[in-house]
Structures are given as C-alpha cells and as structure tokens.
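> In what follows, structures are represented as structure tokens.
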Structure P
Amino acid sequence: MNFIKTEIQGSTFVIQISRPEALNALNQGVMGELRQCLQEACQSPEVTGIVLTGEGEKAFVAGADIKELAVLSGAEATKLAQKGQDLFKTIENCPKPVIAVVNGFALGGGCELAMSCHIRIATENSKFGQPEVNLGIIPGYGGTQRLPQLVGRAKALELILTADLITAAEALKIGLVNHVVATKQEALDMAFGMMKKIASKGPVAIAKSIESVNAGYSFEDKGYSAEAAAFGACADTNDFKEGTKAFVEKRPAKFTGK
C-alpha cells in the first residue's frame, strides 16, 4: 500500500488515507487501495466496524486530484464518476458500521467520502464543502444525492451552487456531521467507544439495520446515473478546461458558458 495505512484496534479496522503532501487528495492510486481495504474489512469475520480518517491534522481528504482530473475527456470523466460512486456505495452498503473521523478539510470528493460513511465525527478545525462549480464541474461521487439526504434539498443546493465552505459547527447544526470535538484524538476515542458499544449488539441486527435504512434511498440510483452523465458532460466543456487550469495556476477562472 502506497497511500493507505491500516491497523486493528480491538475488532475495529482503522483505515488512514496517507497522502499528506497533497492533503490526502483522491487520485486513482488512493481509490484503488481504498477499494481493496474496504472489501477485505467488510468481508472479514474478525472485523466489527471500520474507522476511516486522513493522515495529519490539516485534511481528511481535500478533494480529488485536480491535475489527474483535468486531462480527462467527457467519456473518461463519466467512467471515473461511476467508479467513484461504486466505491462509495461499497462504504454505504457495508454491513458493518463505518465511521468517518474528519480532521481538517473535507472538500469535494473528501466531503462525498465522508457522507458515504454511516456516522461522521469531526474536529473543530474541520471544513466541509462541495466546491466543484469553481472548476466548471459538479460533484461526481454521489454528492448531489447524499448531501440533500443529509441536509435537505434547499441547503444542499445552496452549498453546491455557491461552493461555500462551512465550519464543523455549521456542519453539526445542519446535520452533516453527528458530533464535533476539539482534537483528532478525541474524535478517534469517541469513534472507538461507539464501535465498542455497537460491537456488543447483534451483528445480524446491525447489518440489517444498515440495509433497511439504505433501502429507503434505493430509488435514487437513477440520480447517481444522472450525476455521472452530467459530470462527464461538464468535463467536455471549455469552462472545465478553464476552471481546472485556473485552479492549477492559482487565479480566478473566467467562465464563458461554453
């Protein structure tokens, strides 16, 4: 593993995304290794729960790797979105609880990753957002579907359309996270305590509870397909090329609507 660190705490499997020089941004290497770890953990009889976090104090996951994303065609971008959606659905549909310990930035794909987890515990310095429209594209890993589920349609549209970042306190207020604590260690301690409590319950009942709650949103599979197609369509525009170029050059983008 080049980008993922793992350890076992009791019966809890801890996955730490380790790409601190890029604020743990999601490139294809990270996604592939994360997929492998999650599949093994979800299927292991020794594991009763999973804690997912990012290395360091600055970022959980600061987003997708923009340089990797910028060179994709529309068709390639659609396939990338579908792969990301499938990975995050693996998390959402894991029969064991997955808790995100969010430390620092959880932006774009990082926010989408956190939202795919069953429970979110954030540190006070965390920031959340879906800033994709700044690049001339939309959230593509399920953000347009899960954010409205968690915070409501109107607030989700506000956050997506303005690309505003919000604090952990605001995320707690609107229901995006479950708890906010001062430090990463406190967040990890809370997650492990919660996992210990859950592990004392009936494993089949836990799995069926997750399955039943998710079933209430299964009709939205069409929404995920529409999101991936729209993500690809945006990637074919001049605005996307300008948005990603401006991001890399650290300047304001000049969009033309083409």
Structure Q
Amino acid sequence: MKRRLWKPMKWTLWGLVSMMTIILMWLAPLAFPHPLFDHEFRAGNLNFYSDADFDTEMQTIAQEVDRRLQAIEIYDRHEDLDVFLCRDHGLYRFFARLTLVPAEVPGFNLSLADNSFLSLSLLEKRRLHTGAWPEYSAIGGEIVHTTTHELVHDCMVARLGFLTNLNLPTWKSEGYAEYAASLAARRNDPEATLSKRIEIMQSGPMAERAREYFSWTLAVEYLSEIQGLTFDEVMSTDLTFEQAHAQMMSWYALADSDT
C-alpha cells in the first residue's frame, strides 16, 4: 500500500518542483535584468540601466523625470526606482514577451519587481510618426513622459498595495499614470488647460485606441483638478469611466458656453 501511494506522490512532487523551476526561470530575467545591461546612470533614487552608452542628455532627462515625480502626492523619494532602457529592440522584445506585452508598446512597468522597461527605438519611431503630438501624452513617444508614466505605476503600487492596484479598472490605472506624468509640465502652460485638451480629444487626428487612452487621462484630470479629488478618492470612487466622462463633458459644455 505504501509503495502504491508513494509512486503517484513522487510524480506529483516532481511535477510541482518542475513547475516552480519553470516559473522561477520565467521570473528571474524580469526581476533581475541587470546583467543584460552594461551601462548604469544614477540620479538620487532613480536608477537607469542601458544596453548602450548614455547620451549627453541623460542628466537632463533624469532631472526632469524627478521634477515631474515630485509634483505628485504619492511619490516617495526614499524608494529606489529602476528603469531599463533598451536600444536593442530584440532585447526589449524578449522582456515584453515574458510579460505578454504587445511588441509595439514602447514601454511597460513590472510593479511586482519595481522595474520599468522602455524601447528607445520604438519611442523614436512613435515620435517620428506622431510628431511628438499630442503634447503631454505617451501617445507622442516622448521619453521623459513615458519614463515618468511607467514609474508612476510603481508609486501607485507602493500607495495602494499590489493586489488593490492590480484590480483597478484600466481607465484609472492608465489615466492616473498619464495625468501624473504631465502634471508638473502642464501647470505653467496656458495652452494645456483641460478645455483645450478636451478639444484635442474630440477633433485631433488620433487613432481610436489612442483617443480612448487620451480620454482616460482627461477623466482623471477632471476628477483631480475640477472636482478636487485626492489620489485616494479618485482610486476609491464608484464612478465608472462612462459616468466620469459624462460629468466632464457636461462641465466642458458649460465652460465652453461661458467663453
């Protein structure tokens, strides 16, 4: 009887060990990608890694990313944040495939490991295609904005916890990351008001998916800047995107009629 029981148990244990080994082999490159990046640039708590030499603009980029992060209420300068810049798109595609991220998406964040990955070649391609438009949006392919966007996801996880953040609706998760990434830059730009950005959403030459993404940003911007909700209040509100969007458009119609 003992032998009959041991044999299936042995194969069950072997299967579990094999499965755990596969999972660890899958997670290891995502959690510890550093050996694949020969170049390192540190700026305070921001750590940049690259598979190619950093250009002369890296100091300026790091300073602007830090300035933008400091403008948001959930940023903790004591938390180390890692960014992996891939000049080789094949290297980026390797990491993207491990996380099932579409190869055409130029950046993604793995908050479980506090790592963000960017494809410099895809960002450049996007900038050339869009003319870096619309401004203050990841749609334009601007490296400072995209880097800040991905790091905001780390800040959100630190504030909410991994599981709570994971269960956020996409419009809140991506909308807040976009909103926060441009907050500091928009504050001193009279052409970047919410009303003017709604006009861009309505009539700008964007692909349908890009317009949807942009509209998520504006909904969070409306709740934060017009309704005056804090980050925690935006994340906990029962409003659906459709409801937030409808409220925003009603406000816009009134604001437009007053001008």
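What follows draws every value from the coordinates through simple rules; no lab data is involved. For clarity, every value in this text was computed on a predicted model and none was experimentally measured. Cβ atoms are built from the backbone, for glycine too; each structure is taken alone.
> Looking at relative contact order in percent (Cα under 8 Å, 6 or more apart), point out which structure of P, Q has the largest value.
P
> Matching task: -0.44, -0.98, -1.02, -1.01 is the computed value of log10 I(q)/I(0) by the Debye sum over Cα atoms at q = 0.15, 0.25, 0.30, 0.32 Å⁻¹, for residues 168-207 alone. Pick the structure from P, Q. Write out the running numbers ahead of the final one.
Numbers: P: -0.49, -0.84, -0.92, -0.96; Q: -0.44, -0.98, -1.02, -1.01.
Structure of origin is Q.
> Match the computed value 7, 32, 38, 18, 4, 0 of P(r) over Cα pairs in 10 Å bins from 0, in percent to one of the structures P, Q, and report its label.
Structure P accounts for this read-out.
> Taking FRET efficiency 1/(1 + (r/R0)^6) of positions 48 and 72 (r between Cβ atoms, R0 = 41 Å, to 0.05) as the criterion, which structure among P, Q has the greatest value?
Q
> Something else: Could you figure out which one of P, Q the value 0.90 for FRET efficiency 1/(1 + (r/R0)^6) of positions 120 and 136 (r between Cβ atoms, R0 = 30 Å, to 0.05) was computed from?
The structure behind it is Q.
> Given 15.2 as the derived value for mean count of other Cβ atoms within 10 Å over residues 152-159, which of the supplied structures P, Q does it correspond to?
The read-out comes from structure P.
> For distance in nm of label points 7 Å out along Cα→Cβ at positions 192 and 232, find whichever of P, Q sits highest and give me its label.
Values: P: 4.5; Q: 2.8.
The maximum falls on structure P.
> So, one more: Computing FRET efficiency 1/(1 + (r/R0)^6) of positions 96 and 184 (r between Cβ atoms, R0 = 35 Å, to 0.05) gives 0.95 for which of P, Q?
P
> So helix-only ellipticity at 222 nm (-39500 (n - 2.57) for each DSSP H run of 4 or more, over all residues; to 500), computed for just one structure, reads -19000; which one of P, Q is that?
That value comes from structure Q.
> While we're on this one: Given a computed value of 24.9 for mean count of other Cβ atoms within 10 Å over residues 112-119, which structure among P, Q does it belong to? Write down the numbers at each step before the final one.
Values: P: 24.9; Q: 21.1.
For mean count of other Cβ atoms within 10 Å over residues 112-119, the value 24.9 is produced by structure P.
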